[in-house]
Structure I
Amino acid sequence: MPVPMIQAVGALLIGGVFVFAGIEHFLKFGAMRDYLAAQKFPAPTLMLAAGSAVEVIAGSLLAVGVARLFAAVALVIFTLATNLKLLRFWASAEPERQVLRNAFLINIAVIGGLLLAGTY
């Protein structure tokens, strides 16, 4: 398979994951908002709505190859901010620390994939 096709499939997959997650967040809005509030997330309703919209819109753009760099940067900022605010493994005890650290590191890998997908 030619490299540009592989890159396009990669962008479709990673963008699709964000679209799926954003839609799921809207469908489970009340529970997600309550979780963010319990985690002391600032303005949980507004932040959830805005973050979920970013996931759906930027994920869709990335998945179909429109404004790839813009979409990837938006998703990198979203993922990094979410990582730092919600997956604070350094402030948790074991075994939760390990679970949060693994999720944090996976998101760092996702950021790497987004940077690649946004620049092909």
Structure II
Amino acid sequence: MPNGKVRFYDEAKGFGFIQGDDGAQVYLHASVIPEGADVQTGTRLEYSVADGRKGPQALSVRIIDTPRLAKRNRKSADEMSIIIEDLVKLLDGLGGRLKNGQYPERNQSRQVATMLRRVADDFDV
């Protein structure tokens, strides 16, 4: 069975197109998508192909991988540069305290960990 990524999908219209790993473009109709599945641009699919009225059409679709939410809501590079600069200042201050043998308080540690995870999610796409 061929694999590919969803190049375009409009849930309201009920159709889209898959860009196959072999470069072929395949029509994707909502009726072949598994019930409850979240299909969006970038979703990796495995599918079979049949000749439809207007060319190749996907059948028996199976979702392999859905893009991360961070990719859809990724901040712009300008926004990220400001966040990174602020984060570096915060970490620099924590580094100074650690050199003096003082760990940050629990609440501050959790906040820093949460911030680092969110920045990592924006980078990891």
Structure III
Amino acid sequence: MTDHTSATLSSHILDTHLGKPAANIAVTLHKVDANNDTTLLANGTTNDDGRVTPDSWQFVSDIDSKLSTGRYTLTFDTQAYFDAQHLTAFYPQVIIDFVVSDSSHYHVPLLLSAHGYSTYRGS
């Protein structure tokens, strides 16, 4: 049985090399099923403050806009971001694999540089 909770999701990217938010990074949200197959749920782009807010996601369908419990991935197109700055990056994309376990808000920050990144569950 699938739990149709209504968890919300946001993300925030800080460029630790430049010390500022990372704007205009494309982000995709996928649902991961029990066979590790993924389904695209939504696309987003970080705003001038480096954020993708719950209301800025472009969901594939209205049904998908309600995050149920389960496993998801966020994929950040870091290559295009660093290319625009004429920097050579070690990671062409960052994929964060996480689990939604209830109907609370999930905030997934990304601290980014051309040669490393870190993430954590934010608030």
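We did not get these values from a lab; they are worked out from the coordinates using the rules stated. Given the structure is predicted, the values throughout are model-derived calculations rather than measurements.
Could you figure out which one of I, II, III the value 12, 31, 18, 16, 14, 8, 2, 0 for P(r) over Cα pairs in 10 Å bins from 0, in percent was computed from?
Numbers: I: 14, 41, 33, 11, 2; II: 12, 31, 18, 16, 14, 8, 2, 0; III: 13, 47, 30, 9, 1.
This value belongs to structure II.
If helix-only ellipticity at 222 nm (-39500 (n - 2.57) for each DSSP H run of 4 or more, over all residues; to 500) is calculated from each of I, II, III, which structure is the one that comes out at -28000?
Attributed to the structure labelled I.
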